[in-house]
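Each structure below is given as structure tokens.
No value in this document is a laboratory result; all are computed from the given coordinates. It should be emphasised that the depicted structure is a prediction, and the values quoted were computed from it without experimental measurement.
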Structure I
Amino acid sequence: MKKILSEYKVGIGDINYGGHMGNDKALQVFHDARINFLKELGYTELNMGNGVAVIIVEANVKYKQEIFLHDILETDVWVSKIDRLKWTISYNTKRKNDSKTVLTGSTVMFCYDYHLKKITKIPEDFLAKVSDS
């Protein structure tokens, strides 16, 4: 599957009372990486083509290392699984200066038609773009 590398700089709003990145901010790093991934493919979370958007139905995070203020994080993003109506995006985040993996995880997505208020098929164009070339 096609992979995209996304970069994120840890800011003061990401840091908790322990002096490292808060656990809740991992999903923000993944969100930023997912937006960049979709943009690279020509999509947004609100426009996957055919009048559909995406919704997250599950999120998983594994915390591997502490993350500190001003760390530059590099996240590999790829579609790791596709079922009939849902797809999984996987994330592998490393700290740029030492290449240590700091976060891994995934989000399970559905395509959703907000006008009809229902889950819909994954657009064929998207499937073609994320398949092995």
Structure II
Amino acid sequence: MENKELNAGYSLVNVGEISEFEGKHFVKDEIGLSGMELSLGSMKPGEETPFVHYHKQNEEVYVVIKGEGVMALDGEEVALKSGSVLRVSPSVRRCLRCTGSEVMVYLCVQAREGSLEGYTMTDGVIEAK
């Protein structure tokens, strides 16, 4: 993983070809995130997270880049595939498993539930070029 600080206002990390990513990697500290966590993960066919977990404050969004899987959510299984975007509330117990015949690659974004005060359409300031 290549990390290059460009200036005080932004930073860049290169994880390589995202569809070929292997393992689990958290990038919060590498790029200086202060309002959310971002992780990249991959699972081989049949692999699953080794534990069930939930959060005290943070909701999570999973974005499946490649492959197929199942997320157990409070005991209910939800099918996921490339292009799936799943939001999970903090208190929901979760466990992810790769069910396809190829590696599943995903992004996971974690932020405090209810903390979004602005977004592109309400927080962005448009300036002329």
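Of the structures labelled I, II, one was used to calculate P(r) over Cα pairs in 5 Å bins from 0, in percent, giving 2, 10, 17, 20, 19, 15, 10, 5, 2, 1, 0. Name it.
Structure of origin is II.
Further question on the same structure: Can you say which of I, II returns -1000 when helix-only ellipticity at 222 nm (-39500 (n - 2.57) for each DSSP H run of 4 or more, over all residues; to 500) is computed? The partial results should precede the final answer.
Values: I: -5500; II: -1000.
Structure II accounts for this read-out.
So, one more: Consider the structures I, II: one of them gives 29, 40, 21, 10, 0 for P(r) over Cα pairs in 10 Å bins from 0, in percent, for residues 65-104 alone as calculated from the coordinates. Say which.
Only structure I yields this read-out.
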